[in-house]
Each structure stands twice: as C-alpha cells, then as structure tokens.
Structure 1
Amino acid sequence: MNTYIARLFLAIVLLLLILAGIAISQVGQIKDQFSLIAVSILWLCSTWLAIKKPQHANLGVLLFLLSWAVFPLLSFIAQYILGWSADPLLLQIDQMLWQGHTLAAYFQYEQHPVWADVISACYFFFYLLIVASVIYYALQRKTQAGKSFFNGLITLYSIGFIGYLLFPAAGPAFTILPQHGGGGVISQWVTATVNQGVTGMDVFPSLHTAISIFIVGFLIQTGHRKIGIALIPIVTGTVFATIFLRYHYGVDILFGLALSAIQLKISQRQLQAPSSNGST
C-alpha cells in the first residue's frame, strides 16, 4: 500500500469524523454516537497500522472497510454541517451539456418495468462486484497486483470523499426528478433499499462509475481478460443505472469515467514497475 495514499485517505476520513462528531453531539441519538465511536476505533487502528507498519499486507483491506464504515455518517454532515448544496450547480452544468436538461430527464424507468428491473439489478451488482474483487485481491495482497488494486481503490475513495465535501449534492431523484415508485419488482426493491442509505452529499463524482470501471479494467490488466470482458455489459448497465434511476447528473458520470481512466493508467504503470517497499 502506498504510504502517501493511505495517509491522505486517513486525513480525509479524520475530517469527516470530526464534522460528523460535531453534528452527532448536537442532534444524534445514542446509536449514532456508538456508530461514530466504532468508526473512530477503526480509524485509530488503521492509522496505527499506517504509521507503525505502512507496508503491512492488511492495510489496504482495513482502509476499504473504513471507507464503507464512514459512509452512513455523511448524512449528518450534509444535514447539519454543510450550509449549501451543489445540486443547482451540477444541474446547470448538465443543462449546458445535454441541451437544456439534466441527463436523467431523458429517461422514465417507471414506464418500462422489465427494462427497469434489468438495469436496477446491474446497479445493485456494483456492491457484489466490489466485495468480490476486494476479497480476491485481499488474498493476493502481498503481490504487486494486490498492492496496486488497493492503491487504486483507496485513491478513488479519497477523491470521491473530497468531491462530496466540495460539491455536496443529493442528486436528481431527491431534487428535481423524484422517483414515483414505478418500474418492476426489482427496481422498486433496489430504489427503496438504496434510498434508505442516501446521505445527501454523495453524488459528485460518481464512484459507482469510477470504481466499477476501474475494477473491470484492472481485472483485464492483471490477466483476467475473459472475466473482465464478460463483466463489461453488466458494468455498462451499472453506469447507465446511475442516470436511469436518477441518482446522478451526467457530469458526475463524465467525471467518474475520467477518474477511472486516469487511475487505470496509473495502475498499469505500477504493475509494470519493479516492486518497491517505499512507494507501492
């Protein structure tokens, strides 16, 4: 695990914990305080490992767990700390890019239940993809491929969290294009499940886009070409679902695409470079 990537990520998460702590101390319930304490303990363990044993094979896995653990706390930051929303700005950019409308406005998933179910399944597949890939590369965490994977994954989460803080937005589904509960059985279940975990600030950039494309590209880079190619249609559906279900603006997707392309280029160089204890 790259030392600088790990420390940057831990610094960003510390800022999130401080902001969430301020909010929870004022309005949070006991269970929220316990959640904050639990995530803080995980942060302390990760920080200790990053300082004392920066090349420890489990550091990348620990940072990934921390990235998911801190997510629920973002809702407190969005609701009680941040005093503005980037939704109007992102909408304005989308209108300039897509002929006067946000990209999601061109699709009505409620009118196509079968298609909505397929795309919603692709959206939910993102979580299975990332968990499976983390487990796989965790088993290879001492190899150059394992190190490069977690370098890339944690870099994307770091940039994502920075974007969330600088441009906090809820997305079209919770502002100008509310979901109406239609679609198929799967789409209704997926949207209901996802909506329960919405934070109000996790839109720009689209990590669904950046991370899913990065994982598929990285699989191809590390010799799993057939698996990577087989996943391309599903991941394409994942990216499209972020617009189809109105969770993202078009500009979020474009930025996510750019992030994944840049990170894959960096990962390719890391995979081709000789192993180094200080920087990989």
Structure 2
Amino acid sequence: MNIGFIGAGKVGCSFGHYLKQQDLPIVGYYSRSKSSSFYAANLTRSSPLNFDELVKKSDYIFITTPDDVISNIWNQMLKYDLEGKFIFHMSGCLSSSVFTGYKDKNAHCYSLHPLYSFAGKNSSNLKNTIFSIEGENIEKIKPLLQKANINYFVIEEENKPLYHASAVFVSNYIVSLAKIAENLLIKCGLNKSQCVNGIYPLMESTINNIKESGIDNSLTGPIVRGDIHTVEKHLDNLDEYYEIYKSLGTIALEIAKVQKNLSNDTICELQKILRGDCNEKDYIDI
C-alpha cells in the first residue's frame, strides 16, 4: 500500500500527517507549488514528486485540490495505467461521479470527506472525526479505513450537496454568526479582543450542551422562555440583521415546540412577531 497526494494544502497536509501517524506509508506529494510539496513531504517524511511519479508510484491517490480543479486532475490521470488503483477526492459537495470512465480504466474511485474544519496544514487531530464515504464497492476500501482508524458513514451520491451544506452551516456560518455578534458588541463599545473573550465562552458552552444533551435540549434564551417583549426589543434595535434574526428565531421556535414548555398563545404571538402570521398548525399538544 503506497499512498500519494495530489494537492498539498490544509486538507492534503493534515490528512497525510494523520495517516502517517497511523503508520500508513506516504510516498509523496504533487502540487503546482513546489514549496507546498516540499512542506507536505517534510511533514509526512515522504517525497515531493512530479505528477508522473506520483501517479505511477501510488496505489492509493488522494486528490485534495479545490473542487473546480478535480475534473482537470482526473483528465490528466486518465492518460495513465490506473488498473487496480484506488482514487479518492476529498470534496464535501462533489461525488465520485466526477471520475468519468474510471471503470474502463479498472480503477476504484470514491469521495471521502471529513466533517472537520482545517485551520492549518498540520491539523492532524482527526481521531474523533467522522468521515463520509461515497462510491461503489465500499467493501474494497474497508481495509484502508480500518488501518487508518477512520470512523465513517456511507452517503449516497445525490445527498452530497445537502450533506456539505449542513457542514457549511455549522463550520462556516457559525463564524458569520460570531461576526454578527462582534459587530453588535462593537456598537456597544467593546473592542475586538473583548468581543472574542465574551463570545467564545458562550459558543463553547452551547457546543458542550449540544454534545451532552443533544440539539433539541440545548436551546436557551428568550424564544424557549417565551419572552415576547424581549424578542420585540431585539427586533426594534436590529437594522441589517433584522431578517436574519427572524429567520433564526423561527427555527428556534420550532425547537422550543419540541420542548413543550410554551403555551399555544405564546407560540402564536412569537410566530406573529417572527413570521407575520399564526394558524392552528403551529400549535402543539400540551
């Protein structure tokens, strides 16, 4: 088993480093940036390779480039003998269907994606990360997954965009929400450092609540308490974030209904404030 990487960015470096920690053999990296190839090779105690060398020397090839480049990389690979090779891309949104004609080459192709946010090139703490795997004949790569100690679930091709959107919500857009909070706190007179010191513990405690109690039992704040006037005051003081607050508040109200702590009258009032209407289907059985 010889593992090679095409692409030496955050994902390629970090995942290669992780595989090396699992005592799996990394033969090298190819990247258009020579400095990136050398960095990744040094990190994984492997070699910087050209494209030809990497494809020929590797039994398992991981394409860790931006999504828009994957098809071009694959078209270059089609010029080579790929019989028996296992080829992966690590896009969250794209499926293995980008590997057109792989059966004619007698190759095995998959998409493998970690639910993890890579802040740098040596983020190799992937032991508790769950991966999605998609493609035909998953059984063929189970030995690799087991040797790499990868916790995974199988996803269908058509669900990849929805799956990746879910990851964007909790990884990328949580940063957007933090930015909204920072902007509001700056208006209150805090500096950026104070904002982070205030926002981070609040976010951390919420994440811990989700881990310990599940999503539906982790909602706190005015919606779940039924504080109608508080919600109204919030909306009276929000400008560019008015619609975002209402959209997120509507989702929060759906979670609050699960907890069944609110009266139907309170639910209806909150629904009117957040959505502009209320009808009996919004009620819950108490």
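Every number here is computed from the coordinates shown, using simple stated rules; none is lab data. Nothing here was measured: the structure is a model prediction, and the numbers come from that model. Cβ atoms are built from the backbone, for glycine too; each structure is taken alone.
General observations
- Source structure (of 1, 2) for relative contact order in percent (Cα under 8 Å, 6 or more apart), computed value 12: 2
- Computed -15000 for helix-only ellipticity at 222 nm (-39500 (n - 2.57) for each DSSP H run of 4 or more, over all residues; to 500) - originating structure among 1, 2: 2
- With distance in nm of label points 7 Å out along Cα→Cβ at positions 147 and 227 derived as 5.6, matching label from 1, 2: 2
- Comparison of 1, 2 by distance in nm of label points 7 Å out along Cα→Cβ at positions 27 and 195 - largest value held by: 2
- Given 19.8, 56 for Rg and Dmax of the Cα atoms in Å, for residues 19-154 alone, calculated: source structure among 1, 2: 1
- For 15.6 (mean count of other Cβ atoms within 10 Å over residues 83-90, calculated) the corresponding structure among 1, 2: 1
- Parent structure of the calculated result 171, given that volume of the Cα convex hull per residue in Å³ is the read-out and 1, 2 the choices: 2
- Answer label among 1, 2 for the case where FRET efficiency 1/(1 + (r/R0)^6) of positions 75 and 259 (r between Cβ atoms, R0 = 41 Å, to 0.05), calculated from the coordinates, equals 0.20: 2
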